[in-house]
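Each reported figure results from applying straightforward, stated rules to the coordinates on display, with no laboratory input. All figures in this text were calculated on a predicted structure; none of them were measured in a lab. Cβ atoms are built from the backbone, for glycine too; each structure is taken alone.
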Structure P
Amino acid sequence: MRFIKLAIISFIVIAGIITAISAMIPSKVNIIRSVHLSLPKDSVIHRLSDMNDWKNWNLYISNPALTNLTASANEIRSNELTVQKTDFRNDSLITLWSQGSKKTFDGGFVFFGDERETIVQWYFTIQVKWYPWEKFSSVIYEKQIGPMMEESLNRLSGNRSVAQ
């Protein structure tokens, strides 16, 4: 009986410590990558606003694992992923990404530039719940998502080298 009582109390204390540590991890994760392009701002905006063209440079969209991929002016949809264009301005494109029934998160592009060169910032904002396993898994999002964002931006610029 003493052993069972000790095991239950130990489990509760350890779970409390893990939850307290996870409370120090932010609930909002921002992942940002940028690229400097030697292209006019208007052509970059045109390319990003054309969601049919995303499969030519965006590794998330050109992923062969996506089935039944269709693209329209404001949406890219497959069985596994949906990307919706929610707002488009002169200096930004805002999107909503949904991974089936799993996660929904915000993303977008911000443009800085002129008729000679453009800087494009691509960002994702991911909101996680308070659960310790979600908080701890959010720590690795940067390593999972960042390299694919970098490579996609390199493809957008015409540079096909693999980003490390």
Structure Q
Amino acid sequence: MALVDAALRAIIATQKLSYAATVNPDGTPNLSPKGSIEAWDDRHVICADIASPATVRNLRANPAIEINVLDPFSRRGYRIRGRGTVKDAGPELEAVKGALTRRFGDLYPVTGVVVVEVTAVRAVVSPSYMFDPGAEESAIRREWMGIYKARPVEAD
């Protein structure tokens, strides 16, 4: 059975930001934003090591990782749990470099890739759907898009 199915692939393809949690040496969590997650095959996801020294250090000592990919407007997504391996060379690294170059140009120095062997995938669903059994995704999406639009943009 494919853990990285069509629904998970679709949200990975449409979301620009996800979060990866690993375990620090002292047992505390390390949460790192990721903008490069890709579906690799039906059992693996990958992401680039662009500037993630704590994530890489943690995975080399303890391969436990969970990645959350969420559509902030529909308030739905997935928790991807697995075992991460850091690759400093090889086809995974070249594939990620190629994908990022195609998507963003030559902006980011990819020094490695994290290959996650997916062991479990769980849906993330906002309480918005639970408290209103008749809630439709389109209505929730409109509401949350309005909330985001209402926020002022801060100047640099």
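Taking FRET efficiency 1/(1 + (r/R0)^6) of positions 20 and 132 (r between Cβ atoms, R0 = 25 Å, to 0.05) as the criterion, the largest value within structures P, Q is that of P.
Comparing Kirkwood radius over Cα pairs in Å, for residues 4-99 alone across structures P, Q, the highest figure is found for P.
Using the calculated result 24 for relative contact order in percent (Cα under 8 Å, 6 or more apart), pick out the matching structure from P, Q.
Q
Source structure of the calculated read-out (volume of the Cα convex hull per residue in Å³, 153) within P, Q: Q.
Could you figure out which one of P, Q the value 12.9 for mean count of other Cβ atoms within 10 Å over residues 60-67 was computed from? Derived from P, not from the others.
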